[in-house]
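Following this line, the structures themselves.
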Structure 1
């Protein structure tokens, strides 16, 4: 498999607290990795660092061997078209309807005609099971539906990588299953992903590898099967507590 993203010896501190203390891992084309750890382990901070929403203190982040940490905003915007971020809350624009929220990146970053944009938005709405929701406002949507629309917007530019920040958090089992099925559909379409979650069963369902953060480093990197069979005391305790 081709390596498309590499984090090397990432260190990040907030005031006197070490959040990342030498994190290194790679993501390969077509792969989804789960990033797990206890609250405060720095999972979401790491996602935000990948696309420049947080600035790392040291180390490097490479996308197709291009160093992408410490880029200026213009260069970061180009990277964000290829590495998309799906926010935990959905982060929809309250003043825009569902169609406008999803279409926003297309109007901003492409030269597609309005008819082409309408078709593309319709296709992705069908993919997430909300084909009749174009005219609804975010306030009309349940939490699960908002997250689905957020996922749709994250993939509308056909990025190579989607960063999923707790997409199933706070959802009931039915909506969790819907979100996981959408992520699996994205994976079948060729997207790679990094899935930040506290939900071990969800991670095992959609991820090729699981990464467990502990004390600012990657404590475990292996398949879901390796995770289940691990005799590591910390991994066994973590597995039972989440």
Structure 2
């Protein structure tokens, strides 16, 4: 497929051939959802911690004698139903990490890029080099592409001036193509990619990598099983 190339003034200057397996793939909704949930789950720290009745500070002395007081039977003050006592079934440090197959993750990234292209929210720009880290220059650039509110700027290699110029803008993020992920692609409305970023994305997720399978499709047809013999009733 062909992608239109713009200059920094948002004027069409050229068009490039892009890999259909990366930018023209029918979106796979199941892979997108699974990859997004896995990435969000892996961000969770899982450091919440509560103390049980055996971990809180306090005496283990019985509150009052078992019988003869008119009160209900009670044990130590560290029991969960006492104020300052331990927590029953509270959260403990745990890992929320979800394992995701490499092929599913690559399919999800290709689906997200193809979705952006299909919706007209991905623009390819040429000559995205800033002489100095100026936020005003980044604001003007995004304004020409109508991406002031939400934009993801993807470059082929890390661009320090672009990163420093855009880090104070709300709703704007810059990253190299090697760190492209599903959560960022779905979180930002507009995606601005350089020509180098497009080629890098094709090298990472296109070509032969997009055609590989975990196992070959079997070619041997399964023969139909013979029908079971009919049982006759003996009388």
Structure 3
């Protein structure tokens, strides 16, 4: 799409205005967000566009659209799509060998599980290998409740954090300020990064990981902007 506007501003309801007119989401709802800091960041994405609009360069706009169009109509149903990660959290599945990788997983992942145990009064079943280990019903229920308690905008941001990282615990820790975005991404990609150390980098894999990291860190920034 060609750029069709000259000015970008913010309305009194924190809506994004192009030449004084409200931007609409794909479902034709006004693009309005909960905080002024998030509105300013989204407005800056629109200002930064060149002669053609590139949606890939506007991740915050995309997350806001998702919050308004996909999540807000039924937040509980959307939260339920993330709940299965409580049953299969990456942090609960450990390597059997080599010792260096086993130690690195424990060093990086155990503090996150310890935080979640204390924060939500839950227990985890930790397994080696890839064989599924069922989690306690109370663990799943309390992590599901932690998701369901969040508003549509926070749920929209949590979704890529959970799905890219494969860890609901890490996403919640990031959302609650227990770990910063870069460390969270590296924690959830620990096995992949360890393989790179051992065997070297593959260009296509590196590009794919860089794209995932951009989406992950954009979602983390979106969350931070919701806190003003």
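Values quoted throughout were computed directly from the atomic coordinates according to the rules given, and no laboratory measurement underlies them. Everything numeric here is computed off the predicted structure, so don't read it as measured data.
Which structure, out of 1, 2, 3, was log10 I(q)/I(0) by the Debye sum over Cα atoms at q = 0.08 Å⁻¹ derived from, given a value of -0.30? The structure behind it is 1. Taking helix-only ellipticity at 222 nm (-39500 (n - 2.57) for each DSSP H run of 4 or more, over all residues; to 500) from the coordinates of each of 1, 2, 3, which one would give -17500? The value was obtained from structure 3.
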